[in-house]
Structure 1
Amino acid sequence: MPILTGPHGMSTLSSDARGTALVVDDERSNRVILRALLKRIDYRVVEARNGREAVELFQVHWPDVVFMDVMMPEMDGYEAASRIKGLAGDRFTPIIFLTALTDETALVRCIEVGGDDFLTKPFNHAILRSKLQAMERIRALHQELNSLYMRMRQEEEIAQKVFNTAVVANNVAMDVIPHRLQSAAIFSGDLLLTARTPSGDLHLLLGDFTGHGLSAALGALPTAEVFRAMTAKGFSPEQILTSINHKLHTLLPAGMFLATIFARVPHGLDYVQVYNCGLPEGLILDQVGGNIRYRLASRLLPLGILAQQDMAEGLQHVPMMPGWRVLLASDGVTEAQNPMGILFGQERLEAAIAEGKGASSSLDAINLALDVFCGGIPQADDISLVEIPYLPALFPL
């Protein structure tokens, strides 16, 4: 097999090499020994005399494995390994430290900066071969996982486009209804639907499927289909909820259901009809915004659990005044956590409502309180808030 010589003392094998190894050591004798061992198992070898050269050569050759000495001039192995791992990004490039070290602190530091294994001096051919075979198996698994992940992301992008077109795009009056829909994953398990009846009334459904992500979002498609089709034909809220319940009970697996609040807002803005099926209590605020006039507790089970429910038993009919608001939220609001694992809770929610007294919408104060409390950490559940203002803008001519 022909041997080629390149810059920086680099030796290479022909293009049918098994892979490329970057050997980094300031001792020439160590590089020569390791190069000979690697050539015997068909590896192309690139050599560097210090960490600085290693980082430069890594960006040129993108090796499959790096053998890194620790103590070197100009840049030591710790710094070089850290920089190489940063350059590699998602690409799996194992770094095997060359060491005779017995200091536990030094060995721990090797792992902390990105090291994947150790090769002790003097080098043993059988151990070297076994370590490379182990790294090759890990690389194959890593590549397979990346391929599966990319395929999953492509499928999720397609599903998200369908979801946005079928579920979100056909909502009405969203420009005058303050809301917050914060997903814990690419897909939200929470659902917000709005549609107008033939008589001009507004139907609004806020739902929270079990869990979150793609599996939870799948239930949104049949729910949106039934909600919009039946609202457009003038069916009552009880009939719509009954049909959604039947559909979900038939389609969803055991243990998956939809907690939801359905609100009917008449174009006369003189009352609201609410059906709470397992969501936290809705709140009716007066025109000042900080005073809670009514609480709309759950009276029905979430949809999809039972084959049949008498939805009329859940009706809550509340007289409304101009400027009043209906505030609805998923349990992701009260169960939001701060960095110490403390829940936001109902008390903080109502304190935020009081803090926003006099504002045109209570959501600004609630959102601020939530964001400050959570401190920017990812949440385990979707967060959904919607405030229905009883104002003429809700029903434009």
Structure 2
Amino acid sequence: MYIAMTITVIVLDSVGVGALPDAEAFGDAGAHTLDHTLQATGVTLPNLQRLGLGNIAGVTALKPAPHPQASFGRLNERSPGKDTTTGHWEFVGVVLEHPFKTFKEFPIEVMAAFDAATGRGHLGNYPASGTEIIAVLGAAHLKTGQPIVYTSADSVFQIAAHVEIVPLETLYRWCEAAREIMQGDYQVARIIARPFAGEPGSFRRLGEARRDYSLTPPYPTVLNALQEAGKEVVGIGKIGDIYGRSGITREVHTDSNADGIDQTIKVMSERPEGLVFCNLVEFDSLYGHRRDPEGYAKALAAVDARLPELLEAVNDGDWLIFVSDHGNDPTWLGTDHTREYGLLLAYSPRRPSVDLGTRASFADLGATVAELLGVAWHGPGVSFAARLQGKVSTA
């Protein structure tokens, strides 16, 4: 018999736990975001270690807990990618056959259409770190008012503009126009608004005002199934953006990992019947791409310090699940994501720890959430709900 419950899923964005078997094809054989970050810095994560992070196969930088508080495992990504959209879509049952399209520069016809939409021309149009391209082209942007356009190894079209030159609402309209332009052969996973402020030499990006304009998943997801069944789906952080708001019943924007945890605990205290889905992005956005192991480790330690609060917020019968969507090894070459297993930790008060092993797909997460919430799901993924609940399972 189904009993009303809250399932909270927190994505530790980019905290991968070792290279996937096909990582060599992505140039990532040997990458390991968690191990390499901790080994490079000496930072410890005592609370996550007690939870069971060191019990996950392939994790060597943390000792296994003799009696872990949570069930533990790792997730194999079936989709051919290593980016936010690919990972998050697979979490909820969308397994891609082909990777999203990427560009080293956007075609003339795309940029001509974008220039016509803005009426201002553009600067940039090449792959770059967001902070670096703003530092290089920011002064020219202030003089000309032309937006800075750039991409990365991900399937993204990013638009940076100073808030005193381009009001936020104007920047958002330009992103909406770009979303319409980037279709068909030019389709990318995300259009990203990257507002910034400050003066030359001290520009700063305004993370709280960032907006992602994602493609809508091509077919119904676990989120849609939950919504149609009358469950709440609360997206915290950039979750709503990632799914084009499809299947999201409420959004809560955040401006940092700390704020994301604050907002998640607040929503958990309301005990919504359904899913609380949070993304903590700063590991990826502030430290992974910038190849900053010290910053990455400090961000991990900050979340570790908040773990007791999160566990305290989990009511009897509810679940708190941690996962990651890809890697971004801050000790690796370049600035791109790394093709890695996603971590998996599932906690419920007084539930025994179970070794969940290596799951065949990220989609096992969504299938499990659906089963725990008593919602039918017939798409990709094999639920491990029975194992979490101590029932007989063939999974």
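Every read-out reported here was derived from the displayed coordinates using simple, explicitly stated rules and does not represent laboratory data. Only a predicted model underlies this, so the values are computations on that prediction, with no experimental measurement involved. Cβ atoms are built from the backbone, for glycine too; each structure is taken alone.
Side notes on the structure shown:
- Looking at distance in nm of label points 7 Å out along Cα→Cβ at positions 68 and 380 for structures 1, 2, the greatest value goes to 1.
- When FRET efficiency 1/(1 + (r/R0)^6) of positions 60 and 300 (r between Cβ atoms, R0 = 30 Å, to 0.05) is computed for each of 1, 2, the one that comes out at 0.00 is 1.
- FRET efficiency 1/(1 + (r/R0)^6) of positions 156 and 196 (r between Cβ atoms, R0 = 30 Å, to 0.05) - highest-scoring structure of 1, 2: 2
- Label whose coordinates, when distance in nm of label points 7 Å out along Cα→Cβ at positions 108 and 140 is calculated, return 3.6 (choices 1, 2): 1
- Origin of the derived value -11500 (helix-only ellipticity at 222 nm (-39500 (n - 2.57) for each DSSP H run of 4 or more, over all residues; to 500); candidates 1, 2): 1
- With Kirkwood radius over Cα pairs in Å derived as 21.3, matching label from 1, 2: 2
- Among candidates 1, 2, the computation of mean count of other Cβ atoms within 10 Å over residues 292-299 that gave 15.2 used structure 1.
- Label whose coordinates, when distance in nm of label points 7 Å out along Cα→Cβ at positions 148 and 260 is calculated, return 3.4 (choices 1, 2): 1
- Structures 1, 2 were shown, and semi-axes √(5λ) of the Cα gyration tensor in Å, for residues 244-355 alone at 26, 17, 14 was computed from 2.
- For relative contact order in percent (Cα under 8 Å, 6 or more apart) computed as 29, the structure of 1, 2 it came from: 2
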